[in-house]
Structure I
Amino acid sequence: MFKQVTIMGPGLLGASLVMAIREKGLAENIVIWARSKETAEKAGRKLAADQVETNLAESVYGSDLVIICTPVETMASILSSTIKHLTDECLVTDVGSVKSVICEKAQDLFKLPGISFIGSHPMAGSEKSGMNNASASLFTNRPVIVTPESNYVQNHLERLKEFWGVLGMKVYQLSSAEHDKVIAELSHLPHLVSSVLSFTISSKAKLASQLSGQGLKDTIRISGGDPSLWTGIFSENKAQVLTCLKKFEQSIEKIKHLIAEDDGQGLEEFLKKGSALQKFLN
């Protein structure tokens, strides 16, 4: 499908992409770019790449697909540093869970005909991180959102959709603004709620380990995600996250009122509405 693919950042998603691309035979050559020599050496030992680089220009030279897999707060600057080294007809995408910032940067940068940036967000992460937890099957039967704006080659959009599809993903298309609004509700808010709950009862850790049931473990599982990674996500999508938190605060105030007023009927109706999504998702 591609002559050469460059994976920029061999973390959980980047390393899993190397494995999946190799397993599916989607590239003749796979190049990994890592910021540090230590990470590059580790990637060279663990992953079946043809080339591992710490030099950004050399890592993208000759690639017809470049996938940025670094933390979201670094993506725009990496894109800026990368563009002048891209080969003609190159397609660039990313795996970040915030799209507006990098897509706006791409609109400013990608003026030359033949090269494209089209955002991607494979919904395939977990509370685990790093290349040690990577898996070629990470993307199977998971959704991916692509966010084409303007200044892209139409053929590149079709190739990108096909690429994710071959990896086993269900492909959806949104604008970057729509993506950030939806994902703030469906991904970023749940992580915050899980983290706030875990923070609230953290002083009772010993009792929790002795007495809690599966419900607590299920609810706080995602709070185990990399704090540095999530700090960047919340910062990059600040406006949408704050909007979601305001709506969540309103729901908290409502249920506080129902409990304080001994409104059993109202409380039961609230809980019924709350359980409807869980039944739908299952």
Structure II
Amino acid sequence: MSFSTDVKKELSKINNLANKTCVRLEFLGYLSSVNVSNVDNSLRFSTESEYNINRFSKLLKNLNIEKYNIDMQGKNYVIKMQNKNISEIITDIKTENDEEDRAYVRGCFLGSGSINNPENKYHIEFIVKDRNIADEILQILNKYNIHFKKLEKENAVSLYSKDGEEISKFLAFIGANSSVLKFEDIRVYRDMRNNVNRIVNCETANLSKTVNAAVKQIDAINKLKESGKYNSLSENLKEIAELRIKYPEVSLIELGKMLNPPIGKSGVNHRMKAILKLVEEL
């Protein structure tokens, strides 16, 4: 079962059906989705989710709409109802409190929403019929500091987010509390894994840089030995050269600590540059 299906399964079990206003608003949220069409003087809602169709059926029953049919068309459940049976329910959207806001937005998401498995990527989206509905939803979400983006398509508008924190806040807002916990567990693990990867990549890059520099330094020291110039080096340069030959894998900082008395990275770097300059003059 996909994460998106898990979310819809949880939402379908929310027990707020005693509140007729919330039931009506959630139903109107469904009707705002692109999955609801008006054909031959009847409304049709299509979905692949059995949890979704069950929730929609419960809303109809609570609104005393008993004349509807459910059919299968391919993989989709299709529920059909006559316009005259719901004309009194379809009114302007007007929410007056948090519970009503949540009910309406939940219906919008259930009607056409999807969410990716957070293990792969952060992405949540639902598609509504027009710009006015989209702006209405965004206005509600902004009240609760939830920020989605809007993308206008042909005959529809997509509301979406690719931000993990915004997705988590949205799921909590529409009542998918168990899904929030699962999402956050995955998000924490994923972010930790990404941080570890960044650290490893950084350490690998630093190690590669150290090795490349050491190879260049050792090559320079060997050239000085081959040319007979090595014995004319000062004691300080000979001392650091011998340590570099003996410990080719260590950093300049570690080389400096091996000296007596120890010196810092800049001091070691200065001596190495002096050795490289002598080789350039050969």
Structure III
Amino acid sequence: MKPHILIYNALFVFLAVSVNAQPKLIIRGDDAGSARSANMAIIQNYEKGILKTTEVMVPCPWFYEAAKLMQQHPGLDVGVHLTITSEWDGYKWKPLTHCPSICDSEGNFLANTWGGQSGNSLQYANINLTEVEAELRAQVETAIKLIPQISHISEHMVFGSLSPELRNLVKKLASEYNLLFEDDLITQMGVRKMIVNQSEDYKMLRKNFIQSIDTLPAEGIWIWIDHPAINGFETQGMKLADNVKNVANDRNNIYRLLNDRKVKRRISNKKIELISYDYFLKK
């Protein structure tokens, strides 16, 4: 083949790829099961909005309702949000198994991964890995038993950052149960995090989100994670010990954002493909 024909062919391929290229985006709503307001928000964001993936917290009080809702919505991609902390002040959950090394004197999970102080933080705990493995296995197996579409696992409050042993334990469980581990999306599959500047003002939050959408490159896979929940007495009682953030307002804003018609229109106009974790399982 003549050189100029090779150049034309290469140019044609380049243009075809450029024209067809479109960013892919995972919108993930975390903490299903932690509260009924979270369950309702996540399902409505899936039915009417742009949410395709959620994470479920098995030890939490509203897990069984979350599992039932997920059975009724088989297209909703679900991950097990492995949980060994209970961060809210005055609202706690306990493990499924006996694991005193990561619990407080009342039998609740400790509040923090990092920081805090001795007695309420995993950072200062003498963690028994055998206990943790039994607890995490119980969470995975309970989720798989009740939710057929489980595709991946992740760490609530990034507890695997405490030690290589904890992170390797999560990786081992992901491999054993044939699930994706969320960190592998970043480290091995080239998925990048979409950054959105937070704001307590809804209109500013929407503006920031749309700006982030507008600046996504034409190619690549991106992920954005937040915590939708409907404002009410339940979320108004969810406070951290420092009581700085308005949790109810912040999470309600995320719920509104994921259903917002202006946001949906911009995603459609930008030809952004909304995907979930099962995209990688199908490849």
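Each value in this text was obtained by applying a stated rule to the coordinates, not by laboratory testing. From a predicted model like this one, the values you see are computed outputs, not experimental measurements. Cβ atoms are built from the backbone, for glycine too; each structure is taken alone.
Using mean count of other Cβ atoms within 10 Å over residues 50-57 as the calculated read-out, with 19.4 as its value, let me know the right label among I, II, III. This figure was derived from II.
Match the computed value -13000 of helix-only ellipticity at 222 nm (-39500 (n - 2.57) for each DSSP H run of 4 or more, over all residues; to 500) to one of the structures I, II, III, and report its label. Of the structures listed, the value fits III. For which of the structures I, II, III does the calculation of distance in nm of label points 7 Å out along Cα→Cβ at positions 202 and 226 return 3.9? So the calculation was done on II.
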